[in-house]
1. For which of P, Q does helix-only ellipticity at 222 nm (-39500 (n - 2.57) for each DSSP H run of 4 or more, over all residues; to 500), calculated from the coordinates, equal -11500?
2. Which of P, Q yields 1.00 for Cα Rg over 2.2 N^0.38 Å, as computed?
3. With distance in nm of label points 7 Å out along Cα→Cβ at positions 151 and 207 computed per structure, which member of P, Q shows the largest figure?
4. Just checking, which of P, Q has the largest value of relative contact order in percent (Cα under 8 Å, 6 or more apart)?
5. Compute distance in nm of label points 7 Å out along Cα→Cβ at positions 31 and 135 for each of P, Q and report the one that scores greatest.
Structure P
Amino acid sequence: MKDELILKSNKKTSDNKKIVRKIIIYTFLSIWCLIVLFPFYWMILSSIKSYSEYNAEFIPKFISLEPTLENYRTAFTLVPLSRYFLNTIIFTVITTSLMMIVTTLAAFAFSRLEFKGKRLVFTLVLALMMIPTELVVITNYTTMVNLNLRNTFTGLILPSVTSVFYIYLLKENFEQIPDSLYYAAKVDGASDFKYLTRIMIPIARPTIVSILILKVIECWNSYVWPRLVTDNPDYYLVSNGIQEIRQNGFGRENIPAMMAAVVSISIPLIILFLIFRKQIMTGVSRSGTKG
């Protein structure tokens, strides 16, 4: 009887410790979540405040009693934000499509094909990741200038159609596919390209989708290279457009309209991430696990 009471007491103590531990963890996560999400909330809140309401606040308010969408109309009429959106969509679609073709073919070659010097070539490709980004930007800029590709979509797109990291990520995933499938496909008379498109790509779909989404986000947020290779507003992306808004009088004076422009640019990426977040996590986790 005494032993049973002791066991019950120990179990109760252990349960209480687990409850306290969970309370601490969830409290910390909740606080951290509020810290991370607060800038987004403040951005949206500022975008729905009128110009007069925003400037009249000596002490910032965390709600708006008279929300308005006028700032969004202002953001799209005072600057060619629609053109920036279209340029960004063109840049993102073409760059991502070309990058996926190059990455998939390179990953297949390094993971499945056998050729002389494959290990050395792959080692040299990985070594490119050690080169500072600034040096690559300078080299790419010089090349684009020499080819007269400044202020063109070609100049914007070409330096972004390859990614050593994505090649490595997809190669690791391809190598998880059993060799027996490849030999069976060869016995059936399938070519390497047919094996890639019919077997490897469907199996590696989570990783391919995650790479696709990450590349779209990377293109959408691209700033340094587009800013360097273009000075013609006809080729500005949304990131350059926001910088132009901030630098001119409109952006510095009308903060609510500036926030409205930022919200408009951020919404597509937020929706994209919310839709494909599971695929992104699954693809990255599978690529980092062998066996």
Structure Q
Amino acid sequence: MEMLRVRWGQGLFACVGLDSALAKIPEAARQSGNETDFDVANTMTHFNKQIVNATRSTVCAFKPNMAFYRAQGLSGANALFRTTHHILSLPEQVPVIIDAKDADVDNTNEGYVEDVFDHLCADAVTVHPYLGGKALKPFLDRADKGIIVLCRTSNKGAGEFQDRSVAITDEEAEKWDLPQGTTMPMYQLVAYRVSREWNTAGNCALVVGATYPDELREVRRIVGNMPILIPGIGAQGGDLEKTVSAGKDSNNAGMIVNSSRGIIFASSGEDYAEAAARETDKLSKDIRTALAA
């Protein structure tokens, strides 16, 4: 959280999603191995490093999505490890968010925690709330790390469960200063639960997609100045002006606005890193313009 606040203080709210699908990595980034003309781990790592080095001065965070590295087995794991540790070595101190969407029973979560925080040395991780706060305790207890809980996601069909109306208990209504008999969509219940009960260490944040600005506004109302990770800008079609208007906190900050494919694959040529830098700079400037408006 301290690292994020420093970046926000510099007017930086853009997050680059390192969704480095091997098939989309430009030919110019291909790297060889010890005995081969093409090496997966070296290629993914080189591509990521070039993107990171080109954009590091204009971002508030980097967010590798675990799926694209798991898809390449041990080579992908190697690339992710090398990528996160490269980012951690930067003098700019840009936080690393591992987009893993982890969660299981509590003793299993201890393994996830060790992997993400002690092996990859990430600063934050995304988790889902379905198993409840007790199960997430190994994550929540890491007061030095960011725990970013899925709330209202950006994908089509997200409302199948997230928009379902649920009844608030009398005990919850009293604690949260709500009328007795209140009902609300499940995503709002998640926002209340995380902000009112799970965030005892002040290390929680929420994921709310840019593709649902009205829901984003409701979540911001519920959680106050808690950070919100906002995917869905760029390839998914989220409206930036509506997103910033709905997602900003009372300090004109509090947002981690993520774009992945629209930045890292902005060019398929030799200028892929320069193109990523241009798109990131544009996103950062557009966010600042929207905040000023």
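1. Label of the source structure: Q.
2. Answer for the origin of the read-out: Q.
3. P
4. Working: P: 30; Q: 20.
Largest value of relative contact order in percent (Cα under 8 Å, 6 or more apart): P.
5. Structure P gives the largest value of distance in nm of label points 7 Å out along Cα→Cβ at positions 31 and 135 among P, Q.
Every number in this text was worked out from the coordinates using simple rules, so none of it is lab data. Given the structure is predicted, the values throughout are model-derived calculations rather than measurements. Cβ atoms are built from the backbone, for glycine too; each structure is taken alone.
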